[in-house]
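Next up: the structures, one after another.
No value in this document is a laboratory result; all are computed from the given coordinates. The structure presented is a predicted model; accordingly, all values stated were derived computationally and were not measured. Cβ atoms are built from the backbone, for glycine too; each structure is taken alone.
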Structure I
Amino acid sequence: MKRLLIAVLLSLLALPVLAQQKQRVVIQVSDNDPQKWGLALNNARNVQQDLGKDNVQIEIVAYGPGLGMLKAESKVADRLAGALDNNIGLIACENTMTNTKVSRSQMYDGIAYVKAGVTHIMKRQQEGWAYIRP
């Protein structure tokens with residue numbers, strides 16, 4: 001009985017720590033569809049508004065046909081600056097860039113890069129990140 005009481009007390013002490021833990025979400029963009037690009041940006045903004053900007057870490061990972069979202073001449077380029085200003089990570093897949101002969105100079109300034117977008121998303125899921133694909 002004493003052990004049970006100690007276990008319950010320790011569990012209750014851990015609750016504030018869990019409540020303060022930052023939420024994390026990775027959003028996949030792999031379609032050549034400006035409406036879905038806008039939806040991904042809307043999802044990110046809505047999550048920040050709901051949970052509080054300081055309580056959530058968000059990454060949008062673009063690969064395959066979705067890479068166009070993060071190009072300098074993207075149809076949503078006007079919204080990318082706002083996403084970056086709000087600490088939403090915008091990440092391009094270098095494998096896709098190599099395969100489609102796209103250089104960093106063609107990409108939107110301020111974004112980040114990973115070697116493989118799919119692998120990055122897999123790693124994030126293994127780390128406990130929530131996953132969204134609009």
Structure II
Amino acid sequence: MIIDKNLEMSNKQTLAISVGDVTSTDTIDLVKAGIGRGTPVKVLCQITTDLDSAADNTTLLVKLQTCAAEDFGSNVVDLVTTAALAQTVCVAGYKPIECYLPENTLQYLRMYYTIGVADCSAGNIEAGLIIDNQSNKQSVWA
């Protein structure tokens with residue numbers, strides 16, 4: 001797949017945090033990125049390293065958020081929200097969010113991660129906008 005560095009919100013971001021919330025390391029300005037309304041753009045969020053906790057019972061909730069203000073100070077809109085995902089589900093390769101940007105998206109985007117039940121001692125995540133899907137499958141004409 002094609003991923004533009006300027007369209008990443010989390011690049012192998014650690015989720016090894018105490019119970020609580022953390023935002024993605026980066027936000028995306030859709031105007032600067034040249035992505036306008038009506039352009040179908042895919043959002044991909046994927047676990048890159050298994051989540052772990054001492055009691056093997058941590059949970060992860062993921063939100064894709066948008067806002068008209070770059071600082072996300074007020075009027076934050078949750079575009080997509082997962083359920084609280086069990087640690088057993090949050091393994092490398094799992095995609096908590098994989099969808100197209102909703103039409104009610106404002107100028108700025110970020111991810112919002114919530115670790116619940118128990119402190120998370122390991123785990124990484126990637127998230128961003130995908131320009132195109134990988135399609136290098138072997139041709140039937142080969």
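Supply the structure label, taken from I, II, corresponding to relative contact order in percent (Cα under 8 Å, 6 or more apart) with the calculated value 29.
The correct label is I.
Taking mean count of other Cβ atoms within 10 Å over residues 65-72 as the criterion, which structure among I, II has the greatest value? Can you show the working numbers first?
Numbers: I: 21.4; II: 15.2.
Largest calculated value belongs to I.
Assuming 25 is percent of Cα pairs over 21 Å apart, for residues 49-120 alone as calculated from a single structure, say which of I, II it is.
I
Compare mean count of other Cβ atoms within 10 Å over residues 33-40 across structures I, II and report the one with the greatest value.
Top value of mean count of other Cβ atoms within 10 Å over residues 33-40 goes to structure I.
Using the calculated result -500 for helix-only ellipticity at 222 nm (-39500 (n - 2.57) for each DSSP H run of 4 or more, over all residues; to 500), pick out the matching structure from I, II.
Working through the options, I get structure II.
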